[in-house]
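Structures given as structure tokens follow.
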Structure 1
Amino acid sequence: MIRPLAICLFSRGDQILVAEGFDPVKDETFYRPLGGAIEFGERAVQTLARELSEEIGEQVADLRYLTTLENLFTFNGRPGHEIVLVYDGRFVDPQVYERPVLNGREHDGIAFRAFWKALTEFGPAAPLYPDGLLDLLARRDPGDVT
């Protein structure tokens, strides 16, 4: 089954906000922008507003569609397939940008942490998902705001 997702890039200088994840089968720590599954009848911008409010208690604004990525992957030993709508945006509360770590909770109650990381911090030892996102960000005009 293909899962539709929406994620949002929030920037702080040369850094983006990413949640940290871990795949025990691969013994891999990885990173992914915040967002989540698009529910039936919900638009991607509604998904982002709902997910960020539910997971970290923050409101978002100025959401702008960037691109769509197709992500074929294996997590925890199981294959997955996602269509990921990528947006950029900003937090309504400017104090969010001052926090080094944001603590969140998934809808199933699992806690997670999100960090501000520079693009240069991602690579084989610290992958950024979905696949293709790091290449997309590296190709963007430095004048663009993500």
Structure 2
Amino acid sequence: MRHRPSKLICRIEVSGFLAILLFFFFLFAIPAAVSHPGGVFVDMPKVDHSISLLGASRDDALVITVLRDGQLFFGPEIVSLDELTNKLRERTKGHKPRTVYIKVDVRCKYVAVEGALESVRAAGIEKVAFLTTPRERSGLL
């Protein structure tokens, strides 16, 4: 009987790596793609005593989102300050005064928020509500 030298297998098995990669994709990418009120997800401030604002989740709610870099969204679309004023006027034309809901990223500079507020005032809307996230309470008190 002849003894054959053993062959080395020189390949990398990537199926485990792909399984983990797929897991992280579903863990992070899919929840971020789920629609949120206003269509854009931001990391909103966490507060201890929040009040539920059911009007913000309506389909016809006026939701302005300010991202951390100052970019503005009106609903799901990107707008400039001038466009925001015009779009708010169009949406409230002939209707009673409505509430504008503003979602602001925690790391956003106040200057961007101030510009959005000025556009809301220029559109003739006085009711403004800032959306926040309730702080998670630990069981230790």
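Identify the structure, out of 1, 2, from whose coordinates P(r) over Cα pairs in 5 Å bins from 0, in percent was calculated to give 2, 8, 14, 17, 14, 10, 7, 6, 4, 3, 3, 2, 2, 2, 2, 2, 1, 1, 0, 0.
2
When you work out relative contact order in percent (Cα under 8 Å, 6 or more apart) for each of the structures 1, 2, which one comes out largest?
The structure with the largest value is 1.
Next question, about the same structure. Taking 43 as the value of percent of Cα pairs over 17 Å apart, for residues 18-57 alone derived from one of the structures shown (1, 2), identify that structure.
Source structure for this number: 1.
Match the computed value 5.0 of distance in nm of label points 7 Å out along Cα→Cβ at positions 2 and 26 to one of the structures 1, 2, and report its label.
2
If you don't mind, there's one more thing I want to ask. Given that mean count of other Cβ atoms within 10 Å over residues 74-81, derived from a single structure, equals 10.6, which label among 1, 2 identifies that structure?
That value comes from structure 1.
While we're on this one: Figure out for me which of the structures 1, 2 the number -4000 belongs to, where helix-only ellipticity at 222 nm (-39500 (n - 2.57) for each DSSP H run of 4 or more, over all residues; to 500) was derived from the coordinates.
1
For mean count of other Cβ atoms within 10 Å over residues 42-49, which structure out of 1, 2 has the highest calculated value?
Max of mean count of other Cβ atoms within 10 Å over residues 42-49: 1.
Each reported figure results from applying straightforward, stated rules to the coordinates on display, with no laboratory input. In this text the structure is predicted, and so the values were computed from the model without any measurement. Cβ atoms are built from the backbone, for glycine too; each structure is taken alone.
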